[in-house]
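Next up: the structures, one after another.
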Structure P
């Protein structure tokens, strides 16, 4: 049975990497769904265990965020943001800085995969207006989305997995307290490095002020004011609700969790908006299928001992040596996330950390798993689902984005710098 699980595991990730069968492109959710179906069909995991393995808190959370994302795009908020960024930036440097920090801060509260869907058309629109290559904005935005999502437990799915699997109390306070400063420092580093990476592109921007004058008023971009207001108000109320859960954690014992709150507000939008058929049609259901399949596959891999065998090759953290453990966990996270992608890795490694007796009080070690698996998304295209989403979204709009090796060339430097920044802050704070 171990060899069957291993074969299905290898097949699934081969499909994720190459994305083609007999010339046909396979969506990432299709690859993961196929792997999960094969795991159940071969009895590598029982149907009951497969169902129990799915973390419906994550699924419900993503559903709510994806509804809001679809609402933002349909109502014209995306175009409004493009025009607003242009109008309020005095020069290109401030535009780039605003894009990076905007991507990072949005990702901290909207989930990086959702922000990737939102900001890809924004970055494409700006690059078209400025006449620069799409990769010179898409790649920095990808880095900003990944890095900014690190300091919040709802910034990305792997952070939410860590917050839930670790059992840590007050996850918002702990994530922000330890990871906000290194996230902001890393965003500044990405800005400086991007100026070096894409110097020739950025230097070609000569007519920035003329472009600003020719643009329409941002408010004219809102095609559905009612839907825009509904989505903005809903987002604000949802964030306030998350803060209430943080302040009163006993609410979770009564069923008021991050997942139920996010899905509740997503349903509110669907109920109140007459655009609900469009929103449901445009909802990225593939992301939900991807995560459901991922949970099933990772449970089967762990139960079969394939996961523990894979992890045994890498350095093992030890609760008695916190500094060494933080380094080992971050190292393992960065490299294994390239093989598994960061969300599946975070789920698999959570099993490992529990087996190694890391408890909810091992805050820095759990946060090193969250930050390491997050920053792994800066290394390669496959290190984070959000990178694949950006590439797929750009290609779907007829734009040539970037190749695997182009991303790796810049990402290797960004990853080295940002991981070093986070490591230092985690052992010093």
Structure Q
């Protein structure tokens, strides 16, 4: 197992880090001020557009996509430290056109989309001209088991008629969201429960598709724009089918593997920044006659954070290496492990930093509150911790002779 960065990766790390230092960190306050001035929590800020133009001009664009013709041609192992850098600021990934859910949607459009689908939706996404959303989770069922999904896709002639409800559809409330990838049931009576589902590309302005409400996170509206959606006799052309009928579950698995590890890479970056902010704060602040950095409990927080970040980083790199050298199926245990580890790491390290900052830590003056909320939310997104632990346990039991472990 070799985790050393290639010369190409080292160069990109230096360039990306320099871009963050010059353009992203100095504009964190500007970003929030522009959202506040617009009076719309889902406003697409002017500063992001400005920085997207700069990033594209500097070749820091679509770094996530392994397809060298459309993206940077990086392996997962090569992309990991770059995603970590972007994760240090919650909105930075969008600057480089590497933000979820667009990344996962672009990957499956590139892999499963027809030429027409790619022309209509993939290319504008690659150009950063539109945004997209992935409509899978539903309010009425436990969507951590994707076979529970109930939205119906009934075929009538050359159209599918969609009826149902989705929620936590990230990106749907953003003004530039143009298309949804919707998962529903085309064959609900199929005895193979993993062949009942299909995926359709549905323009957000399709009659019958409406936003019921935006969904807050911990009482605040996240700029990513999570939404609850209603589908009432929404008609979508059969030509918008992604892959074939019954392929929805398999496509979802193809999408979620890399998507999960990308989230973990960003979590590590967020945790690293929280640690750095904590170190700067406790060095500068004095209480009870000495710097906070000399307090034993603070030193324990710093040591534990540094250890835990390094552990998570190594597990992420191993999972990325396994995807690259074996395949996603062979790496599924490591993907599940890091998906459990990284979001919890982010919340633990950020919680310590918040405590070290005192009241300032829960304010909007620092990114800690946003990082904490992101980490806690990711313990649910792309599968809750318990589902991943279940998969790890069953795999481990099989390894040690419990072949009938269920």
Structure R
């Protein structure tokens, strides 16, 4: 049976993600790198995979609604073929209904049997005819349940956000989490500048525009295989969202300083710090995992940031050799990751309500250990890629409550004009995808005063 190769590749990736708990980005990279695919096919597969994973709850709701067979009784291959087909029908306007249905039927014939293909065809044809008018749970009766199904987020998380942010704010956040994020790169100031890099990329057919906040940020509208380009290999840029760039900007390290980055992998912030320091001084970049340290080393080597010294070290343990010695310490802490759902939609399904407290305890442990390395007058920056207050403001409040030798440092002068929020005077900023147009990040700057 002849099947569409990109769709079959997407199906195999989805099977690994949904049935074998593989990480989306890792499974996707493995399959894309092993097939010699054209850019247009790579982009299509990426859209299929990320989109289907992102909208999985809504898609499964439709399967339950239109299928005569309970989901639990379906072959896992057939279930994922249905998910893939429904995503194309519901969310990909450029895919004809006939293609979405027929190609799904062909996949069902290969991965199932004759009855399976007929079943897939029947379900998809029903959804093609009425799916756009599908009735979601009644909003007035249960707003959280309605928004959960409509925007494909875990109901517990939606309830948490409604309680904290209100219904309107939550809906806008959910919608932004399902939108395709911009592809942003950071011009390497050691080798080029944004304008020069933009000109080089335009000559190669890339469409770019300046970032919103950072003088090194470029948004690439048609990235394709840009990370396979000579410009990437030569270290002219690093792929990084602007919210992540702002962490190093708020740290504001000076040339000649000693900087400790305790949770450094994959190295985006450490290399940016080295660039801001004009490659003068020392950046100690640490991680507990050797394979992650290699990622930092690869990035540093490619970008030419020679002042980065990598070390395998547990961030939750105080390094007595560095006690009171670092000018700057960065704690980019492990977190639930709910600020980057638009980039890693599987985070929605891999996290549970109980994770927050466990992660918060680890964050506090790392923060306490790392803070011991800040010298008097030095700077400690704490950042996460989540929007959960328990992991952000509450962690800062608890840390400051038990450490009178640290104080919040006003960051108004370190923020771009578009992000001058009132909390800056209290030393922190919380970013949201739907408000600020970047990944959801929390960044706090503290100064050691004793």
Which of P, Q, R yields 7.6 [mean projected area of the Cα convex hull in nm², for residues 95-206 alone, calculated]: Q
Please compute distance in nm of label points 7 Å out along Cα→Cβ at positions 255 and 359 for structures P, Q, R and give me the label with the greatest value. Q
Given that distance in nm of label points 7 Å out along Cα→Cβ at positions 151 and 191, derived from a single structure, equals 3.9, which label among P, Q, R identifies that structure? R
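None of the figures in this text is laboratory data; all of them are computed from the coordinates on show. Model, not experiment: these values are computed from the prediction. Cβ atoms are built from the backbone, for glycine too; each structure is taken alone.
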